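In the part that follows, the structures are each spelled out as structure tokens.
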Structure P
Amino acid sequence: MKGQAAMEYLMTYGWAILVVIAVIAALYMMGVFRIGAGAAPCSPCFAAGSAVTYIDHNADTLVLRVGPRDLQWINVTANTNELSQTGPFSSGTDVTFNSANTFSGDVQITVEFAYKDTPDITHTLTATLHGG
């Protein structure tokens, strides 16, 4: 009887400890425990696997990566500035947009693009850049 009680005790608390470890690991992966970290540099960002993925930015430069399909062209509108790049851009290519002080502070950007195989149909993504 004592052995069974001890085993039940260990099983109950063992599962509880595993759940606590899983929750802590998930919070760590989300960056909750990062000290001094401000807002995410981009929100909502373009998810990995979408046509365009956010890579990085500073006050003068924005870097986007082309997703799984080739793109014909990409236009970025930030504040009143319109920046264009004509491709075609292959999947996985980094595309850099340069414009003095365009991406500083909180800036809403609109990224418009066309896939290489359907150049007459445009698609639009929006995000807000923070900092820069």
Structure Q
Amino acid sequence: MNLCGDESVLIVDDDPGAGEAFQYMLQREGYTVRVAVDAASAFIQLSRAIPAAMVVDLHLTNRSGLAMLQQLRATAGFASIPVAVVTGDYLVDERMIRDLQHLGAELYFKPLWEEDILRIVRTLLSAGQEAR
């Protein structure tokens, strides 16, 4: 595994439109962005290069974003990657929110506009630099 630059972001979203939109917005600001459509392909990408931050959809195909985050936190080398979890589901229960926070992730609700996703990624990258 090699470590990507300080401005790399992995987007994990099973909605190709959302992933592409986030990628476009972030690349316009100079970030290196990779997109995965599910947890399995995200872990393949993580084995190739560790991003500085991740944005993960809560409801992925075949696996929840929470389950993916739990595996991420339990895997050496990936445990400290700053992660934001996003969802269009406004009926997320308090326990899920607490579980995400316990795993070091904040939950954000879609739709996310350009200024929102940029603010989220800047916050993640800042947290990652402080952790190092």
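Taken together, the values in this text are just the output of simple stated rules run on the coordinates, not laboratory data. Quantities reported herein were computed from a predicted structural model and do not represent experimental measurements. Cβ atoms are built from the backbone, for glycine too; each structure is taken alone.
Suppose you compute log10 I(q)/I(0) by the Debye sum over Cα atoms at q = 0.15 Å⁻¹ for every structure in P, Q: which one lands on -0.63?
Q
For the read-out FRET efficiency 1/(1 + (r/R0)^6) of positions 25 and 89 (r between Cβ atoms, R0 = 35 Å, to 0.05), a value of 0.95 was computed from one structure; give its label from P, Q.
Details: P: 0.45; Q: 0.95.
Attributed to the structure labelled Q.
Consider the structures P, Q: one of them gives -7500 for helix-only ellipticity at 222 nm (-39500 (n - 2.57) for each DSSP H run of 4 or more, over all residues; to 500) as calculated from the coordinates. Say which.
Values: P: -7500; Q: -14000.
Comparing all candidates, it corresponds to P.
Which of the displayed structures (P, Q) returns the greatest value of distance in nm of label points 7 Å out along Cα→Cβ at positions 17 and 105 on calculation?
Numbers: P: 5.3; Q: 2.3.
Sorting by distance in nm of label points 7 Å out along Cα→Cβ at positions 17 and 105 in descending order puts P first.
Can you say which of P, Q returns 0.9 when distance in nm of label points 7 Å out along Cα→Cβ at positions 81 and 97 is computed? Spell out each step's value before the answer.
Working: P: 0.9; Q: 2.6.
Label of the originating structure: P.
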